[in-house]
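Following this line, the structures themselves.
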Structure 1
Amino acid sequence: MKGHGPVLIVDDDPAICSAVGELFELTGHAVVTARDGSEALRCLREGLVPCLILLDIEMPVKDGISFRREQLADPELAAIPVIFHSNHPGAAEIATQLQAVAHVSKTVNFDALLPLVAAHCYRRNG
């Protein structure tokens with residue numbers, strides 16, 4: 001089921017947030033960014049309802065695994081789909097264990113990433 005909210009990009013690398021965010025915006029998707037899992041949870045608990053979360057695994061403060069476990073434990077947030085976006089060696093297995101919809105390498109493959117976003121998010125102009 002597609003959502004109308006923005007894509008939430010959770011990554012401590014500003015260059016990744018900028019590059020991926022710009023691509024999503026160019027393809028008609030609103031974007032919100034957070035620097036770590038703690039900031040992302042705060043945004044969600046303050047009312048942000050993203051259509052999808054693009055989540056890095058290795059971040060300071062609260063990593064992607066801790067974020068996802070806390071998200072899944074919260075009935076209000078658990079249904080928001082997550083794509084793990086990471087080069088962590090165990091990322092594909094972690095994504096499966098934590099019920100993510102996909103894992104995409106951080107060597108940004110936009111051809112793989114854009115269809116996943118389109119499957120979960122309506123575009124602003126469409």
Structure 2
Amino acid sequence: MEEQFGNIIKPIVLRTPFGLSYFEYDEIIMIKADKHNCVLYSTKRKSPYCIFHTISYMENKYCNNELIRCHRSYLVNIKHIDTLVLKSRELYLRLNIKVPLSIECLKKIMKISEMKMKDNLLD
């Protein structure tokens with residue numbers, strides 16, 4: 001990563017009403033579509049950020065193994081999942097945020113969960 005003025009530049013740079021905001025993947029809990037913009041929930045701040053990007057832009061640019069699209073209107077950071085409710089296909093994230101899941105994403109999260117459980121058994 002580049003250094004600028006003694007601070008490390010974070011990997012995600014987003015346009016907000018105040019200019020550019022910088023985020024680490026770990027501090028992002030969830031991103032929710034809001035018409036042509038998004039709302040970003042972070043571990044660093046109680047109130048969400050308004051982001052001047054579409055959910056499709058965010059998915060194409062920043063989704064990886066941690067930040068996944070779980071529904072047409074939501075991206076979630078799997079590191080912040082507290083509870084997975086299978087029957088209703090919902091996730092509960094940090095700060096008690098409830099998010100719906102697509103069937104495809106439910107399968108993906110179940111697969112990730114199974115791998116994590118196997119890893120825990122091997123430790």
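A value of 0.80 was derived for FRET efficiency 1/(1 + (r/R0)^6) of positions 27 and 107 (r between Cβ atoms, R0 = 25 Å, to 0.05); which structure in 1, 2 was it taken from?
It traces back to 1.
A value of 2.1 was computed for distance in nm of label points 7 Å out along Cα→Cβ at positions 11 and 115; which of 1, 2 is the source structure?
Structure of origin is 1.
For relative contact order in percent (Cα under 8 Å, 6 or more apart), find whichever of 1, 2 sits highest and give me its label.
Between 1, 2, the highest calculated value is found for 1.
Assign the value -7500, calculated as helix-only ellipticity at 222 nm (-39500 (n - 2.57) for each DSSP H run of 4 or more, over all residues; to 500), to the correct structure from 1, 2.
Corresponding structure: 2.
For which of 1, 2 does log10 I(q)/I(0) by the Debye sum over Cα atoms at q = 0.16, 0.17 Å⁻¹, calculated from the coordinates, equal -0.80, -0.89?
Derived from 2, not from the others.
To test your reading of the models, identify which of 1, 2 gives 16.6 for mean count of other Cβ atoms within 10 Å over residues 51-58 when calculated.
Traced to structure 2.
Values in this text are rule-based calculations from the coordinates and carry no lab data. Nothing here was measured: the structure is a model prediction, and the numbers come from that model. Cβ atoms are built from the backbone, for glycine too; each structure is taken alone.
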